[in-house]
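Next up, some structures in structure tokens.
Values quoted throughout were computed directly from the atomic coordinates according to the rules given, and no laboratory measurement underlies them. For clarity, every value in this text was computed on a predicted model and none was experimentally measured. Cβ atoms are built from the backbone, for glycine too; each structure is taken alone.
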Structure I
Amino acid sequence: MPERPFVHLHTHTDYSLLDGACEISKLMEIVSGLGMPAVAMTDHGNLFGAVQFYHAAKAKGIHPVIGCEVYVSQQGREVRSDTDRYNHLVLLCETQEGYRNLVKLVSAGFLEGFYYKPRIDRDLLSRHAKGLIGMSACLRGDINELLLAEAHDEARRRALEYLDIFGPGNFFLELQDHGLEEDRRLLPQVYRLSQETGIPLVVTNDSHYLQQEDSRVHDILLCIQTGKTISATSRMKTWTPHFYIKSRAQMEAVFGEVPEALDRTWEIAQRCQVRLDKISEPFPKFDVPEGHTTDTYFEFAARQGFEARRPRLEALYKAGRLKHHPAEYVQRLDSEIQMIQRMKFSGYFLIVWDFIRYAKSQGIPVGPGRGSAAGSLVSYAMGITDIDPLQYGLLFERFLNPERVTLPDIDIDFCMNRRGEVIQYVAQKYGRDQVAQIITFNTLGARAAIKDVGRVLEMGYAEVDRLTKLVPNVHNITLEEALAKEPKLAEAARSDPRVAEVLEIARRVEGMCRNASIHAAGVVIAPQPLQEILPLYRTNKDEIVTQYDGASLEKLSLLKMDFLGLTTLTVVHDALDLIHKNHGVRLVLEDLPLDDQATYEIFCKGHTSGIFQFESPGMREILRRYQPSRLEDLIALNALYRPGPLQGRMVDDFIDRKHGRQPVTYELPEL
């Protein structure tokens, strides 16, 4: 680390959503390469990337400074008027209390003050300023706008107001110079204001991209955001190529006469000591009957549920249709209960058991089980799943084992039409302020990047469409991989400079966040009001969701559930009702035979339109080639119909072995 390091305290990652081109992992590489000990994240109006930023910085040995460039309404956050302007203000978290206050502020910006942008106001800021450091921001800061308008007295009053809000030593006037005419006019006035008020100066660069050559990339991102083309005269644009992560030497070349304002960046960064630790108690309180603890009630519910299942298991055993003796079930149940209690997940199982029990009591169709949770006998006993894990050789350890560092993951399918009722029940039980759906971020994939960049650079639709269709149809393929796999795409780039430019810029924006949306299934259930631990966001459909995505919530050890809406469940439920209505027969799905040959003939012919996970053209072709004759065949085909096995020709090998065209071999004799 240099003796006098410079730290960037005003940085926009790609979570500034098409106004920042600093992808977080690449940002850490640049900062580390420049020998900087710390860096701040100050995205526009949100904390979307805070957890990812924090952990990426820590992994690189860089001190993370969490902040936000907020929008401050001039007339008040509740005013919805085009006459109201908003200004920028940079807030940095100095303490844990400061982080909690910033969470409240950015949440309020979306929940209370959203009008084109998520806005707060000075009244709200004054109530939640403790633990925060304020900085005067860019040319859109209110102090800077007043100075440029030659309203020096009003600018001084505003600066002193911020000093009063944040407290002595907690507010700073930013010095920025990006080579703009406005910078040249503004800087002498900021120096003068600092001398008059005693408010210290700090040097920042309004960093929206990583390196100088990324200026055009950022310009194109702005065009994507605003729906403009590169030649539009009225568009938002990057006026100079200086909004990037500069070195200390580059910043000294501009601000060498104020070395103390350069050094102050590291002093401020060192003051900012915020930790994003895991939640110590991730589960909301589950009320248990008097005389029970969470552990004892969990064990009671599991054993009582198993006793309800036992008569069916014993009947199957007597009929020779059960692969294991019922005594083995008791042993497995005992060991699973002990493991779950030892790992302190009793409350987790009770929470899931409770809302599934509610759904079933209300006649809401619930799926039989999905993913590794089907390997748990406790889940089967409690009615969380309806799949017997011993019968199918499913491993509990794949679902839960002592080495697991994250919470177990139980995905539950509900009827598409009534999924919302279950979420509503959970919100009422644990408190609406403790339950929310989860945000997700759509990123620019290979095809989307070509389409967006091509439109901005005014390439014809037909040509853009031709290029996107040349990208191989491979899940999550990158443009570099596409160029290596598809000679026609590489040839198009070599023969046409415009195509080469589109593909090069598309490659550089690929993977960046494009927009926020709501996760199709994710729901977080917190042990305390969510706004006390994480920021919230309001979608354009007025849905309140977390600002942290599922991966970030997992890093915080918050309880995340997937409430999946599945149309197939609705169709099956309706079919059972129609059978009962028209034929007077009440079918029980568990009692349907799994060896009905007429059913397998349907699969063998590929007549599976409308059958969940077996209706795609590719799967129907595989069914015709494989000729399944038992449930295990369908299970295997469903597991193999994934990009990896398909591309690795494992499915072809599997079919050939089924029909004796290839010998069945094992890598290990033990298998």
Structure II
Amino acid sequence: MSFLPNTKQILLPVVFVLLSFSVFSQNKYKERGDEAFSEGEFFKAIELYDEAVKKSTNNPEKAEILFKTAECYRIINNPNKAESFYRKAIMKGYADPVAVLYFADALKINQKYEEAIPEYQKYRTLVPKDPRGETGEKSCELAAKWVELPTRYEILNQKEFNSKQLDFSPSFADQDYKTIYFTSSRQAKPSTKINPISGEYFSDIFMSQFTKKLAWSIPEPLNDTINSDYDEASPTLSSDGTELFFNRCVNKKNETNACQVYQSVRQAGSDWETTQLVEIFGDTISAYHPSLSADGTQLFFSSNKITGQGGYDIWMIERSGKGAPWTKPVNMGKEINTPGNEMFPFIREDGALYFASNTHLGMGGLDIFRAEKQIDGKWKVENMKYPVNSSSDDFGIIFMGRDEKGYFSSSRRITGSKGGDDIYFFELPPLEFSLQGKVKDATTDDPIAGAKIKIFGSDGSDIEISTIEDGTFKYNLQKNTDYVFVVSKDGYLKGKGKASTSDLADSYAFMNDVTLAPLAKSIDLPNIYYDFGDFTLREESKVELDKLVKTLVSNPNITIEIGSHTDMVGSDADNLVLSQKRAQSVVEYLISKGIEKERLTAKGYGESVPKAITKKIAAGSIFEEGVVLTPEFIKGLDNDEEKEAANQINRRTDFRVLRTDYISKMF
């Protein structure tokens, strides 16, 4: 991956492995390639190494050249090529274990997690004290899980900002978030030159505005006060838009070059007219990616100052107000910074610090992390996961105030991406919960229009809605709330249900189809089973009877008769006795569940009440609606299979309402 800020390749001094190889003076291409490499001219170095490897006559030298070529591709953020050349270098016998580590890193960035894991394991064996092997292996395992279970964030390539070049590090320039500044390596003017380090045009700061036509304007470069012949990048503005901080990286050959933070101040409505250097570490130590707090008193940035935790660290300076002097830089500490690279900070109004890192557990290259300070003063760091993060470089996030939306930069290659780095819009949609379903007649399955649904919430809400003509209903629920709802309709028993949005992390629709039993009809109880010739309830029957318990609890003023029916097999007398015992076993189960015995009557009908086929039964059987399954009808059926089907329908348990004015004696 590339660690490189600004155009992501212009940063000097570049963080790469300190190469100390023997010099093969006979290979002039290699010597010139090494010189270009040391100057940071990696595109030129690649061309020279390509010729050098052709001229090389021994494997150690070839392995060295291939590794250096891979390093060039890693630094200029071309992981596909880097993967290929690290593989070649290793196959040629390149001895330094770091090649295995960087090969694994390239595989991870290219989302080849299963291939990367054994390479990290190999590196752990070679260098057991280096935590990067274990961290890399864990990162691959987590990344695969995060892709499989993405967060609710939605992302969109903001194509109006992007070009075929590098576009990154957006910043809001006004309080209504309708003006965006960002960095781009597109050609700002005909005289703009190619940066020999990055291979791109020298980067400039561009601006786009959201117009009355509800679209972003074509990006335009800022004036020459801000944009110079060198690289400008990473803008950040005060909340009122009158202060601008940005990076300027002057690249002069044979000189010590450092990227510095510059400041420009303007009056509201005016253009930028002057710039001045913000003194942080002096002119030989770079400071990158400035990010100004909303109140303008803190400036966060990244730097590879050697007194930090490792590569690039997040630092912070403070002031009492606009125009006041800045304090000495403070390193953000080990919870934020690692031996690797942390950069592109952004501080939110709520105090949360966002930054990019290639060393905290992540998905590939740079990942975006959120850090919150805990009660004990320590920072808790969390990966923002997929889809905000990817196996590529993801960095430079900004938010629209306290809203969970904004922009970030990414080098991912997906549908709609344009260049090396693109700017993406992201948003966390609000959680949406709903209670919805359909109310139907229990005997016919016909929809019931005009049924009333009373919804009671633990937040004190008490709402009544009604079903529409097709029997459906829908109501939006609040988060972290428990609900009970009661469904009623004249001429029907009440139905009841529950729903809870407590602890739900994702939007959810509670689907509740409710069947209401008509007061005037017998209602079949499906799935009530007994062994042949026996009256003991089988265990699976209790599921349906528990539903009947709920119905009785929801309708405390009714009494019911439990009816049991047999088929025509056996004598009338035996069937009558058996059905009575079966009905009584249901009553006894209901009593065991707390239903008063005065509300229950058991009635065995034997085979005396054959079933009349309803529309609901006809939909799932071979018999037509209206047919009565009498013994004569069954005997006239064509085969034993049809006769058994009829007998099975006749073997049933049902209930019917006897009274609706019962008053409990329990209270």
_Quick check for you: by FRET efficiency 1/(1 + (r/R0)^6) of positions 44 and 236 (r between Cβ atoms, R0 = 35 Å, to 0.05), which of I, II is greatest?_
I
*asked:* Quick check: 15.9 is what I get for mean count of other Cβ atoms within 10 Å over residues 52-59, calculated from one of I, II. Which structure matches?
replied: II
_Given 3.5 for distance in nm of label points 7 Å out along Cα→Cβ at positions 148 and 420, calculated: source structure among I, II_ = II
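A value of 10.5 was computed for distance in nm of label points 7 Å out along Cα→Cβ at positions 196 and 604; which of I, II is the source structure?
The read-out comes from structure II.
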*Name the one structure among I, II that Cα Rg over 2.2 N^0.38 Å of 1.14 was derived from.*
I
*For relative contact order in percent (Cα under 8 Å, 6 or more apart), the calculated result is 9, so let me know which of I, II that is.*
II
*Of the structures labelled I, II, which one yields -14000 when helix-only ellipticity at 222 nm (-39500 (n - 2.57) for each DSSP H run of 4 or more, over all residues; to 500) is computed from its coordinates?*
I
_Structure (I, II) behind the derived value 25.4 of mean count of other Cβ atoms within 10 Å over residues 372-379_ = I
*asked:* Out of I, II, which has the highest value for mean count of other Cβ atoms within 10 Å over residues 268-275?
replied: I
_Looking just at mean count of other Cβ atoms within 10 Å over residues 388-395, which of the labels I, II belongs to the structure with the highest value?_
II
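Comparing distance in nm of label points 7 Å out along Cα→Cβ at positions 324 and 476 across I, II, which structure shows the greatest value?
Working: I: 3.2; II: 4.4.
Checked I, II; max of distance in nm of label points 7 Å out along Cα→Cβ at positions 324 and 476 sits with II.
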